[in-house]
Structure P
Amino acid sequence: MNKRLSGKEIRSVFWRSFALQTAFNFEKMQNVGYAYAMIPVVKKLYNKEEEQSKALKRHLALFNSTPAVTPIIMGISAAMEEENANNPESFDSSSINAVKAALMAPLAGIGDSIFFGTLRVIAAGIGLSLSKQGNILGPILFLLIYNIPHFLLRIYGLKYGYKFGVNSLSEIQKNGVMDKIMSVVGIIGMMVVGAMVSTMLKVSTPLKFNMEGASVKLQSIFNQIMPDLLPLLFTLLVFYMIRKKVSVTKLTVFILIFGVLAHVIGIL
């Protein structure tokens, strides 16, 4: 008999999604809040403690996205967990986290633009203009303008995220589309990481040396070889250390100490 999630579990995920950032950490960000929201799904679909443990560990992977759009991803995750529980032999459970990782960055970009970059600004402008006049509607309108779309997106995002997953996953698995999706996900992931490295990570050196009476900056040589070469090398070094199972916490502390010392010495 196939296991199916009921409205009770979906509603529970909805309310728990508001706790997404309550245990935010700098290693895996919103992972604890995400796993907390998925507990009703895990308990409903898996009877054995070992299966529940594996499912919760899956959702403790790194996750970070705009809270308002996260229920969409949670709905898809719930549908994928349902498929995994019903077809454990044919379903690739690693695809659950892969889809999460692929969706969180693009949806975060959309969510940040809409809610933080647009709605919040509009709501604050209207609210402040009325509040300056002593009108009680100022704070009320601020909360309503921002939160009505926010709540609606959470409700319908979770609903249709789950519905889309339930109706589509079986067909996707049969047609081999999932393999293509995973390939595209990998490409998009690498593009996002590459773009972040080139635009957000700034590593340069002020070192220079004299050659035949002329002062040559080392950074200009690096730029001629490849723009943003140092950020790329630094990223590859961090990636290598992570592959070697070095703790992210230790890496973070090392990078902070190294950055301060390198700046004091004058090499970076």
Structure Q
Amino acid sequence: MADPASRSVTLTPTARRGAELLRLHRDPALLRVVNVWDVVSATTVAAVEGTRALATASHSIAATLGYEDGEHIPVDLMLDMVGRIVRATELPVTADLEGGYGDPAETVRRAIGLGVVGANIEDQLRPVAEAAANVERIMRMAEQEGVDFVLNARTDAFSLGRNREPAVNLADAVERGRAYLDAGAPVVFVPARLDEEQVGALVDAFGPQRLTMIAIPGVPPLARLEELGVARVSYGPMSQNVALTALQHLVEDVHRGGGVPETMRILN
């Protein structure tokens, strides 16, 4: 697509947010997004100084509405919540859309219609050619919609390859990630507890500001990931787990005779 800056005068609000989200991924500064799952979590995160974009967590949205993770939630319900989040903020929103609910390009098209400007789409270890074709269809459709869409093409090489040797998973992630970049994805998501050597190998294979990660305990510090050339880190369902842990702590303290902590903030 053309340089977003050259089209800034004519960009729609969705396209403008898409251009900004792409810029944030291309910036050498590590983009840090704490995932949200409903309107109140989205507005709470957006209100924190330094928040530049929002990312939804499919696991957390499904749990909020009483569904198990893994595309058990109806796509209409997932997109309804995503749309509510988009309408609650002026920040760019990227959505976790799992594997695309049977039709990745159509699901992304519907998400763009809601104002979403980026998405995670899992490969679920489909054959590389099939997964890359999905990426190509998504990016072609997004271009037709006039959006610099930040497809965070996810490979499950590690997350579904737990019974394989780490070196096999790394080689598979490299092959798949390169295929998705060649198909037009701007970034590749490799969720795993990656060590510094693995991160370096992936950045070398994809190029700087092309790898995105989940910042689970055990990965290198954020400052080091930035030095290595990682584009973005996210937190998936962990942000909801942190919030629910705080709720359990409150309940436990109440049962012990305590109450609301003095550190509580009035946020809504």
Structure R
Amino acid sequence: MIAEYIEYLGHKTLGIVGGIGRTFLFMLMGVFHIFTLPWQIYKVVEHTWFIGMKSMGVIILTGIFTGMVLGLQGYYTLVKFGSEGMLGSAVALTLIRELGPVLTAIMVTARAGSSMAAELGVMRISQQIDALETMDIDPVRFLFSPRIAAAVISFPLLTALFDVVGIFGGYITGSLMLGINPGIYLYRVTESVIMADVTGGFVKSLVFSLVVTTVCCSRGFFTHLQEGGGYGAKGVSSSTTNAVVTSSVLILFFDYLITWLLL
């Protein structure tokens, strides 16, 4: 009984370590092929449109309501200390440093990341990826590299959009609804935010773009290798679910790690 348990534990450990190594090598190959000729500019633009432009709606909605909630909660917290004039600083710094990059990455994971995992999973089980290899076309370069380049372009821009819309949402709640002087709100925003805050947010968004694209694409690309067999609709469904959950957890993990390194 103990021997069987140890064998099972070792098998699971080797599977996890092997999966991490396979995903890391997958990311390195994808990044390397971005810079190899011929460049796939058309496909990068196509995926930038899908990841970036088509995510703008959900980012704007999420950003404005997040800013409004921060303005509402922040006001009733700060007013207890007679510091409601600092609401602009609280909203801006919270969004730019933390919530902007994190919520943007999670929303893009839910919308675009799940789609990438499902698309590559269907291509794997329908043997389209095998067909590319048969025709001597590198599937990593053809399918993954344009997506990772598009994500690196899109994530910082979407994060910036989220931050601006969120600060405006805080302005709506704080100034238009609760009566804080608009000039004081905007002055606190510009006075408290420094370039290091903005840079830190963009660093996080770049790391999140690599994490989300790598995890989602690798889950779909290696659908056939998952435990229990990955062929069929159930395999694609499982890969997509695992991609979204794993990406969301890693976003929070790397958010803490980067914050600890930058402070």
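Any read-out appearing in this document is the output of simple, stated calculations on the displayed coordinates, not a laboratory observation. All figures in this text were calculated on a predicted structure; none of them were measured in a lab. Cβ atoms are built from the backbone, for glycine too; each structure is taken alone.
The table below gives the values:
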{"read-out": "Label whose coordinates, when Rg and Dmax of the Cα atoms in Å is calculated, return 18.5, 62 (choices P, Q, R)", "value": "Q"}
{"read-out": "Which of P, Q, R yields -14000 [helix-only ellipticity at 222 nm (-39500 (n - 2.57) for each DSSP H run of 4 or more, over all residues; to 500), calculated]", "value": "Q"}
{"read-out": "Ranking P, Q, R by distance in nm of label points 7 Å out along Cα→Cβ at positions 136 and 200, the structure that comes out highest", "value": "R"}
{"read-out": "Structure with the greatest value (metric relative contact order in percent (Cα under 8 Å, 6 or more apart), set P, Q, R)", "value": "R"}
